[in-house]
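K.L.:
Following are the structures in question.
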Structure P
Amino acid sequence: EKNTLKIVNISGGGCPDVPYVAEELIGKTLKDAPSPKEIGHTLCAYALHMAYEEMKKICLL
């Protein structure tokens, strides 16, 4: 969500850890959310981490 920087959606393929990663991230702000690579262990979690880092750069966090 642009105004609050709250994570409202996760899209990440069919890897088995994506539901857990999504549960841990959705509803938290970019500043407060854990890094997907800290809590996930698949290529999908790595891709989510890349997107997470890019959003932090864009939002200047």
Structure Q
Amino acid sequence: MGADEAYLISDRAFGGSDTWATSTIIAAAIEKVGKYDVIFCGRQAIDGDTAQVGQRLQNF
């Protein structure tokens, strides 16, 4: 299995976003990209020590 494409979602406006906002931003990007086979998420954030974004993405 190899990766053909990758996307970086970055903007100063996203700085300081909580996990809900981050999940919403990523979900919108996924919808815009369209077809995908797999989505990888990190284990947890180092700043807030949370592990919620991956789990929240399943709700979109």
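K.L.:
Quick check for you: by distance in nm of label points 7 Å out along Cα→Cβ at positions 13 and 37, which of P, Q is greatest?
P.N.:
Across P, Q, distance in nm of label points 7 Å out along Cα→Cβ at positions 13 and 37 peaks for Q.
K.L.:
I have -10000 for helix-only ellipticity at 222 nm (-39500 (n - 2.57) for each DSSP H run of 4 or more, over all residues; to 500), calculated from one of the structures P, Q. Which structure is it?
P.N.:
Source structure: Q.
K.L.:
If we compute distance in nm of label points 7 Å out along Cα→Cβ at positions 29 and 45 for structures P, Q, which one ends up with the highest value?
P.N.:
Across P, Q, distance in nm of label points 7 Å out along Cα→Cβ at positions 29 and 45 peaks for P.
K.L.:
Ok, one more. Identify the structure, out of P, Q, from whose coordinates distance in nm of label points 7 Å out along Cα→Cβ at positions 5 and 21 was calculated to give 2.1.
P.N.:
It traces back to P.
K.L.:
With relative contact order in percent (Cα under 8 Å, 6 or more apart) coming out at 32, pick the structure among P, Q it was computed from.
P.N.:
So the calculation was done on P.
Values in this text are rule-based calculations from the coordinates and carry no lab data. Since the structure is predicted, the reported quantities are computational estimates derived from the model, not experimental observations. Cβ atoms are built from the backbone, for glycine too; each structure is taken alone.
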